[in-house]
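Scrolling down, you'll hit the structures one after another.
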Structure 1
C-alpha cells in the first residue's frame, strides 16, 4: 500500500470549489432550498473525495466521516415531517450499508487472501447510507460499479495491462455516483410532491 503524504490527501481547491459552484447552480435551479443546500454540500465533498482517491487510492476521514455526519444532520431538514425518525433511519442505513460492504471486504479477503475494498470505501458506504434512501443505495452501488468496470475496460482497450492485481480507485467512482443518485432522487421527490 502506498503511503500518501498529508499534502497528497488535500483536495484540489480549484476543482472542488469550481465543481461545487457548478453543482450549486444546478441544485438551486432545480431543487427546493433544503435539498439544494444538501446537494451542494454533498456534491462538493464528493468532488474532493473523488479527486483525492483518484490520485492516492485513499479517502480522507475528513471527507468520509464528514459526509456521514452531514448526511445525518441534513436528514431532518430533508424530511421535516418526522425529523427524529429521519435522523434515526439515516444512522441505521449508514450502519447497515457500512456493515454490508465490510462483510463483502471480509469475504473477499478470505477467498483471495488480499484486501479488495479499503476502509475508506467502507466509511463512504456509511455516508451513502446516511444520504440515500434504502431503495436508492443499490442503484448507487450499481452505478459506481458499472462506471468502474467501464473505466477498466477502456483502460484495457487503450492497450494498458489489466490483471487481477490492478488497483482501481473505487472511491473515485463511488463519490460522483453518490451525488448523482442523491440529486436524481431529490428531483424525483420534487416531482412526486407536485
Structure 2
C-alpha cells in the first residue's frame, strides 16, 4: 500500500528512524507500508531459506531472510530501500550492520494480494536497474515460480511449477525442490 502524502520524499534516514512496530519500504522516495505475512507465505519463505542455507553452509555467499534492508541506491541520499523475503549476497563488501548496500546476487519475493503489482512491476524494474542477477517471484495461489536471470541487461524468465527442481543460477550446483516449498 502506498503512502498517501505524495509531496513527501522519503529517504533511508526515514527508514532508519522508523518505529519498532512500523514496517515499510521506500522506492524512489515513496513510502510503501508492508502488511504482516500470512502463514503460507512464512512456510514458503522458511523452506526456501532452509534449502539455500543448507547449500551455502561453509561457502562464501550468505542468505538472509526478511526483515533485511537492501539499499539499492548506493548514494549518500538513498531513496530506495526494500525488504525482500529472501536475499543472497556473495560480495561481502556489500554487507554491513544495517543490511545490504547495493544489489544482492539473488532476490526472492513471495506474492500476496497486496504486493502483486509492486513485486511484478515496481520491484522488478528496480532489481533490473540495480543489477540483481537472479530474481524469483513465487505465486502461492498457483504454486508457480518465475525465475528471472539477468542476461545482457535484461531479465530472461523461466516458469516452474510445484513438481519441479529449480537450479539457482547464481549458486553453481544449487537446486531448490519446489515439492517441498509448496508442501502446505
Structure 3
C-alpha cells in the first residue's frame, strides 16, 4: 500500500486542482471505481455476510485524499477547518484509516516540496501502519522510492488503467476464493 499511495500522491502533483471540472471528473472516476471495487472487496472480508463494508476500500481513501487536497486550495479562512474535519471523520471509515490518508497527502506535498517536515509526516504515517499491519514491511517503501529516482524506465502511460485494474484484480481474487 505505501508504494501505491505514494504513486497516487505523486501523480496528483501533475493535476490542476484549480480546474473544478477536472476535480469533479477525477472524483467521479474514483467514486465509480470505489463502488465497483466494493463488490469483491466486501466479499473478500472475513465477515462479508454481516457488515463487511467497513472500512471502505482504498479507492475511497484516495477519493477522500483528493477531496482534502482540493479543499486545501480554497482561499477561504475555513478551508483548513473543513479539510481537518474531513480528515478526522473520513479517516475513520476508509481502509488504512489516517495512516493511509497521511501517506497520500504528504507524498503529494513531498513531491511538490521535498523537505524534512513532509518526510517526517510520511515516516509518521509508516509508523502508524505498523499497528495496522503488525510488521515493519511498510518501511521497505523508503529505499524503493529513493532508488526509483536512479532508474530510467520508458513506459508508455495508459490513461485511466488504474480504474480498471484495481477492481479487476479484486474480482479475480474473489473468483479464486469462491472456487
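No lab work stands behind these numbers, since they all come straight from the coordinates. Please read these numbers as outputs of a predicted model, since none were measured by experiment. Cβ atoms are built from the backbone, for glycine too; each structure is taken alone.
One of 1, 2, 3 was used to calculate helix-only ellipticity at 222 nm (-39500 (n - 2.57) for each DSSP H run of 4 or more, over all residues; to 500), giving -26500; which?
1
Identify the structure, out of 1, 2, 3, from whose coordinates relative contact order in percent (Cα under 8 Å, 6 or more apart) was calculated to give 25. Present the calculation step by step, with values, prior to reporting the outcome.
Details: 1: 25; 2: 16; 3: 29.
Among 1, 2, 3, the structure yielding 25 for relative contact order in percent (Cα under 8 Å, 6 or more apart) is 1.
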By the measure distance in nm of label points 7 Å out along Cα→Cβ at positions 39 and 71, tell me the structure among 1, 2, 3 with the highest figure.
2
